[in-house]
Structure P
Amino acid sequence: MVVDNACDVRAGAAYAAGMGRTFKISAVFIATFLAGIIGVLFVSTNVGSWYDGLVKPPLTPPALAFGVVWTMLYILSAVACSMTWCRPKQDAHTEGWVRFYFVSLFLNTGWTIFFFGFHNITLAFLDSLVLGFFVVGLTSSAWELDRRISYLMMPYAVWLFFAAYLTAGIWLLN
């Protein structure tokens, strides 16, 4: 068995647990995109007519833009998490960062379920605020680890606050 020490200084324990570099990167990308897919599974079939009937705030992008933006954000954030999880020095900071990243995926899925699945705009707005603060925390915390990770997370943080604005606007206008 070949051990790839580039991903984890504590390679022996990590590899014994099956946590090689390829596994970590694959797990991050699968989990990140699975979060989006799971959210979509809870979307009701009449969501198009429901969403189209909502009064939307200024600056609401066309529906097509959301899929493109979220795909890019998922890729950037998955790269950021992969870079964090595969750092040569794994300590409480990096391990906590990865855990919080996975919690943010849970919150991200929650927003889709609350907004499009349950049509509960209030709960979706609250979720978006919590998610936004999680991602801002991840972005600022990553600065100490590797500034590139922060740069990769910045578009996600900015978009989440824009999404909170859109959600709040829909909540207030409807």
Structure Q
Amino acid sequence: MASIRDICLYILRNYPHKDELSNARLTKMIYLSDWLNSIKHGKQITDIEWFYDNYGPFVWDVFNEISKNDDLFDIETTYNLYGGEKKLVILKKKEIPEVDESEIEIIDTVIEKTKSMYWNDFIKLVYSTYPILSSEKYTRLNLVDKAKEYKKQKELKGEQGASPDRNSAALHSGR
């Protein structure tokens, strides 16, 4: 299991559009990585306990980890197209993250599937994932259990690569 610090470091080094990596986008990319890894390998990449609130899957763990490692990361306050505040995460120095090959494969899949998405499409993808669709707001999201439920539903429907929605299908079709 990789640390949140190393996952952030890997994404910041490899995501092609650095000006899009706000705290919100980075957090949700880690959520998508945890979700995809739960489906493929039966465990999350991180030890984050995800929570479904007004902003979808959200936790302070990512922001807190970035703030704690201020020698490596910087947080710059900017504004989005609508004038809302955006916390942009910036990599200060190039360090090699400690992530294994299977984690890299998962994160690279998430980067590849989301790099061309503007915020609205990206957030639609996040909100279309099974844990969000099948959970009530203000509850903890157990991604491993949700992945088991999701796979069981697919088996019952006799669908190999199908998804309960078309947006998340693109994500967990994987490689």
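Observations on the structure shown:
- Entry that produces 3.0 once distance in nm of label points 7 Å out along Cα→Cβ at positions 104 and 128 is calculated, selected from P, Q: Q
- Origin of the derived value -0.23, -0.29, -0.36, -1.48 (log10 I(q)/I(0) by the Debye sum over Cα atoms at q = 0.08, 0.09, 0.10, 0.20 Å⁻¹; candidates P, Q): Q
- Comparison of P, Q by FRET efficiency 1/(1 + (r/R0)^6) of positions 32 and 56 (r between Cβ atoms, R0 = 25 Å, to 0.05) - largest value held by: Q
- For the set P, Q, ranking by Rg/Rh (Cα atoms, Kirkwood Rh), for residues 64-143 alone places P highest.
- Read-out helix-only ellipticity at 222 nm (-39500 (n - 2.57) for each DSSP H run of 4 or more, over all residues; to 500), computed value -25000, structure in P, Q: P
- Which of P, Q yields 3.9 [distance in nm of label points 7 Å out along Cα→Cβ at positions 112 and 136, calculated]: Q
- Between structures P, Q, the greatest calculated value of mean count of other Cβ atoms within 10 Å over residues 48-55 is seen in Q.
Since every read-out is calculated from the coordinates, none of them should be taken as a lab result. Here the structure is a predicted model, which is why all the values come from computation and not from measurement. Cβ atoms are built from the backbone, for glycine too; each structure is taken alone.
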